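Each value in this text was obtained by applying a stated rule to the coordinates, not by laboratory testing. Here the structure is a predicted model, which means the values were calculated and not measured. Cβ atoms are built from the backbone, for glycine too; each structure is taken alone.
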Structure 1
Amino acid sequence: MDLSAGLLAGGLLVVIWMGARRWFPSAARLEAQLAELLGPLERSEVLGLAILSGFAEELFFRGAMQGAWGWLPATVLFTVLHTGPGATHRIWTAFAAVAGLALAALMIWRGNLLAPVVAHTVVNGLNLGRLARGAQEAHNS
């Protein structure tokens, strides 16, 4: 059940981001900037980064922070740490707030880290994969 919940939540969060890309030009601009910074990556690098970041962030935010201070402070800190310079990053911060709430809810509902880790890994893996493909296409042009 935890694995399924994490896969479903991660998929829904990716759909939300795809909608943001469609409706907010700043999201597409942000992706272009991130792809340029990221550069081309191999699939194994995308997978490794997604697993490492999904596990580490959820261990800290949901495991340690949420366990000690509650879901709201953990979500606020998660959101604040997903900010960047300028207006282009506002959409990323807003998405991080939505994702942070979803991940906190998964932790409360399931009572363990598996569902939030899987969801976060799915989001990072799919988004990093798309960014890496965009960087590769730009590099080949």
Structure 2
Amino acid sequence: MTDQPRLDPLETTSFFEDARSGRPRVEGTVARGELRPDKLLSSGKVNGALSEVFPVAVTRPILERGRERYEIFCRPCHGSLGNGNGIVPQRGFTHPPSFHRPRLRAMPPGYFFDIITNGFGAMSSYRDRVRPPDR
């Protein structure tokens, strides 16, 4: 039972000419969930610059979804009011900046998308936790 008739990841095989069991992607294919037809929605940028506009119309359901995502992912550090006084900084971690600062209030939406995606300072990337449409 320990020797199953299957190939383990990266195991060599005589079945293929190159002896690799793991096959490369077929040219031109896109993995499930990786299609990004709307560049603005998936990158937060327009022609390489941070977007000055939201990629979708801001509606009540969008705001409610945003609030739900904020409370799950952002509130622990940034706090309910966005003042940077969440439960995590109260426990001794670095305080994030307040969203009420004039500098941050003047930032375009693409800036926040980029920070959520790549992290900044003490904040780690949330690329793997927050889907692009939710950023």
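Please state which of the structures 1, 2 yields -26500 when helix-only ellipticity at 222 nm (-39500 (n - 2.57) for each DSSP H run of 4 or more, over all residues; to 500) is computed from it.
Values: 1: -26500; 2: -6500.
Going through each structure in turn, the value belongs to 1.
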**Report entry** At a computed 46 (relative contact order in percent (Cα under 8 Å, 6 or more apart)), which of 1, 2
**Finding:** 1
**Report entry** Of the structures 1, 2, the one that 49, 27, 13 was derived from, the read-out being Cα extents along the principal axes in Å, for residues 21-68 alone
**Finding:** 2
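From 1, 2, which structure was Rg and Dmax of the Cα atoms in Å = 21.3, 65 calculated on? Let's see the in-between values first.
Numbers: 1: 14.9, 49; 2: 21.3, 65.
Traced to structure 2.
From which structure (1, 2) was distance in nm of label points 7 Å out along Cα→Cβ at positions 5 and 109 calculated, if the value obtained is 5.6? Intermediate results must be reported in sequence, preceding the final value.
Values: 1: 0.7; 2: 5.6.
Source structure: 2.
Going by mean count of other Cβ atoms within 10 Å over residues 61-68, which of structures 1, 2 comes out largest? Don't skip to the end; give the middle numbers.
Numbers: 1: 18.2; 2: 11.2.
The structure with the largest value is 1.
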